[in-house]
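These notes open a run of structures that come right after.
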Structure I
Amino acid sequence: MVFKFGITGGIASGKNTAVSILEKFAKESNMSFHHHDLDYIAKNTYCTPKSPAYSSVLNIFSNSILQHDQKINTTKLGDLVFSDPLKREKLEQTVYPYIKDYFLEKFKKPGMHCLNAALFIEKNWMDFVDNRIVLISVRPEVQFKRIKKRNPELSDEDITKRLQSQLPDYEKIRKVKELEEKGYNPYIITNNSSEDILRKELYFIWSTLVKEYEHSELGKL
């Protein structure tokens, strides 16, 4: 059986750390666990000349985003899309069909599928995961410090642009709570401090997801 849930949150909210923790929980439970990083998958649809969306992306942004090896320079592309919402939207519209095709193939594998994406809520991708979503919230000042540490090459202005390009956490929380009002069971956790605290919050969510998965399995018998 295929069981899907999503993890989302802003830049530097700790999504990848959360996924690593969940992967350990799955291994301890001897459960089949598949992690899909939508940002990574999206980049693979256009980064190299053999990528399916490569030509389409070049048609939008021109050869100025190319490296010497003819691969697309994702840093240059990032600077462009974070400065221009219309160009960002064009990029997303270009790669979305390829992302959808990817999942149609991957969801043939049984087990738990964890989809990790920053823009789950903004782009209304919850249908990918049957509205099972975990939102990781973080304070803006914590985000800023984490990005500064992780990407020292970025200026304060660059970091601010990236933060402003995403929906504020309070808006994400509002949208997630709207799902709850419709009868779904989304989860909201905070990640402002240590990994140990994050692990404890995730363990409760993991236990609940496992119960739902097992219940669904029984329903298929």
Structure II
Amino acid sequence: MASLSFRYGAMNCGKTTALLQVAYNYEENGLYVVVIKSEKDTKGDDTVVSRLGKNRKVDFLIAEEERILPYGEIWKQQGVACVLVDEAEFLNKEQVIDLYRISKYYDIPVICYGLRTTFKAEFFTGSEPLMGWGDQLEELVNICGIKGCGKKAKFQGRKVNGEFVLEGEDVVIDGSSDAVEYVPLCGEHYLLNVYDKDRELDFGERPRQFVIKPTKYRGKEDA
């Protein structure tokens, strides 16, 4: 039985490039794939755009409240070998479950690529059900965008006019405004530069003093 896969990662981890490579591999072997994305992703309009300069037109855009399950029978009849979804974080819960149904009822593999969390470190509408319904979850790794760090990026920080922010709409498409950019961040730099930047942290009262006594080792002679 086919599976629903969710391949996720922070900004700039190569999600779209990976999708295009998978599509190429299928088609190089004479197999038919369908590439779709939500119409909420306005970057590139009806085109999947990679940061490496590669792009490809999607087969169609999914409307915001459109059901995907009805396409399953059509794809099965057309001999579709795989469904590839770009920026899957913009889907809604029912659309994610429809993709799961398609993988099971029509035995068509579905591979979704997208972000897991917003710049506020909260799940997107599509990523949360994908984490729950996905048969296979794979994290695509990128490094922190703070110069000299090199740690694995887990978050993305939003910059507006060069300053990290934690307020604003959840969805502002990368590249839609010259004032907005996203930076992949490790946990430490997300806390320092974004989440805790303007917070007065309360570390509570000083912990009470106590002494930890080592437990006596019980060897064979003590048995």
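Identify the structure, out of I, II, from whose coordinates Cα extents along the principal axes in Å, for residues 95-198 alone was calculated to give 42, 32, 27.
I
If distance in nm of label points 7 Å out along Cα→Cβ at positions 31 and 79 computes to 4.4, which of I, II did it come from?
Working: I: 4.4; II: 1.4.
Comparing all candidates, it corresponds to I.
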| query | Looking at structures I, II, which one was FRET efficiency 1/(1 + (r/R0)^6) of positions 71 and 191 (r between Cβ atoms, R0 = 30 Å, to 0.05) calculated from, given that it came out as 0.35? | reply | I
| said: Out of I, II, which has the highest value for Cα Rg over 2.2 N^0.38 Å? | reply: II
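Computing relative contact order in percent (Cα under 8 Å, 6 or more apart) gives 34 for which of I, II? All intermediate terms of the calculation are to be shown ahead of the outcome.
Details: I: 34; II: 24.
Clearly, the read-out refers to I.
When distance in nm of label points 7 Å out along Cα→Cβ at positions 135 and 167 is calculated for each of the structures I, II, which structure yields the highest value? The partial results should precede the final answer.
Working: I: 0.7; II: 4.6.
Biggest value here belongs to II.
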| query | Where does the value -17500 come from, among I, II, when helix-only ellipticity at 222 nm (-39500 (n - 2.57) for each DSSP H run of 4 or more, over all residues; to 500) is the thing being computed? | reply | I
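Quick note: the coordinates plus some simple rules give every number you see, no bench work behind them. Remember, predicted model here, so these are calculated numbers, not experimental data. Cβ atoms are built from the backbone, for glycine too; each structure is taken alone.
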